[in-house]
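As structure tokens, here come the structures.
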Structure I
Amino acid sequence: MKLTSVLLTVLVAVVLQVAVARVAVGGRWQIDVVLVGVTYAAIYWGPAAGILAGTVGGLLQDLLSHGIVGVGGLAKTLVGFAAGTLSAQFIITRAVVRMGVVAAATVVHRVIVIALYALIDQRWPGVPWPAMLGETVVNAVIALAAFQLTERGPAWLARGRSGSRSRLSRRQW
């Protein structure tokens with residue numbers, strides 16, 4: 001069940017990333033829904049799930065992008081493991097803390113990617129701090145929405161189903 005859940009989370013994140021990449025506010029903002037999915041899986045199911053989600057999600061994202069295949073996979077695997085280990089050691093249930101974990105994961109991921117590209121190209125490209133800050137904020141907000149939707153969504157649906165019937169629709173014979 002955990003394997004299926006992790007793979008489904010990664011698949012949904014990749015599909016959303018592809019869909020969002022086409023309409024991402026004129027290309028001004030960077031959004032990494034796959035990283036949010038990896039961190040989500042790591043927080044819910046632990047470090048092994050973070051490694052699996054990071055590897056599969058990162059490699060799929062690398063294959064769909066124009067970068068070097070494996071750089072994003074390695075970075076997301078490391079971030080998934082770290083987030084899973086952190087969530088296994090500490091109780092991460094509050095929304096603000098989860099947003100903080102996703103924000104930290106975004107910064108660490110971006111620094112790892114920049115460092116790996118610097119090692120490959122043999123030159124340091126610099127860190128785009130404003131773009132990284134924007135991506136961090138957007139990823140944290142997406143993570144908040146994802147956590148709220150999966151935790152409170154079933155209750156909202158159940159409440160909507162029971163409250164959606166009007167008195168006129170009930171048959172009283």
Structure II
Amino acid sequence: MDDSKTQQALRIAILALLAVLVGVLVTTLHERIVVVGDSAPDFSITTDSGRTMSAANFGGKLLILNFWATWCPPCVDEFPSLNRMAAGLAGSGVVVLAVSVDKDEKAYRTFLERNRPSMLTARDPQVKISADYGTFRYPETYIIDSQGKVVRKYINSQPWDDERMINDIRSLL
């Protein structure tokens with residue numbers, strides 16, 4: 001191959017690479033980040049208890065959707081508080097669904113055995129659901145009303161069993 005053909009092939013390869021990079025950039029810029037007031041993206045997941053849950057069918061008036069992981073220190077710190085809140089609001093029209101993004105199923109199961117959750121739990125190792133919400137930092141929690149609207153969004157751990165937090169959640173019922 002002579003130099004001009006080599007240079008032409010190199011230019012084509014560089015243009016192809018640039019086209020791919022532009023495509024990735026455009027896709028990344030268009031990723032959705034769900035905020036308060038948005039309709040909650042639909043999802044379907046089977047909980048550890050065998051119940052199929054979705055944003056459209058969660059069997060309650062208010063869905064607290066928490067994304068977490070066992071490898072995330074703020075998530076681990078938050079879990080007992082979220083668990084106590086879920087137990088305290090059981091039967092009041094609040095459904096708490098804690099979706100783990102753990103890829104390591106053994107670490108996930110061991111954590112649940114030690115912490116005995118009062119809420120519904122599920123694992124999404126492909127990180128599909130949290131990605132649909134634009135969640136990439138954990139923990140992140142969405143409170144979704146009966147119309148499927150996001151009415152609260154919390155990034156980072158929260159004092160879920162704090163009286164003010166519980167009163168705020170009750171005010172949304």
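Read the figures in this text as sums done on the coordinates, not as results from a lab. As the structure is a computational prediction, the values presented were derived from the model and not from experiment. Cβ atoms are built from the backbone, for glycine too; each structure is taken alone.
One of I, II was used to compute mean count of other Cβ atoms within 10 Å over residues 70-77, and the answer was 16.6. Which one was it? Computing mean count of other Cβ atoms within 10 Å over residues 70-77 on every structure in I, II gives 16.6 only for II.
Source structure of the calculated read-out (helix-only ellipticity at 222 nm (-39500 (n - 2.57) for each DSSP H run of 4 or more, over all residues; to 500), -13000) within I, II: II.
Once FRET efficiency 1/(1 + (r/R0)^6) of positions 14 and 78 (r between Cβ atoms, R0 = 30 Å, to 0.05) is calculated for all of I, II, which comes out largest? Biggest value here belongs to I. Looking across I, II, the calculation of relative contact order in percent (Cα under 8 Å, 6 or more apart) that yields 29 traces back to II.
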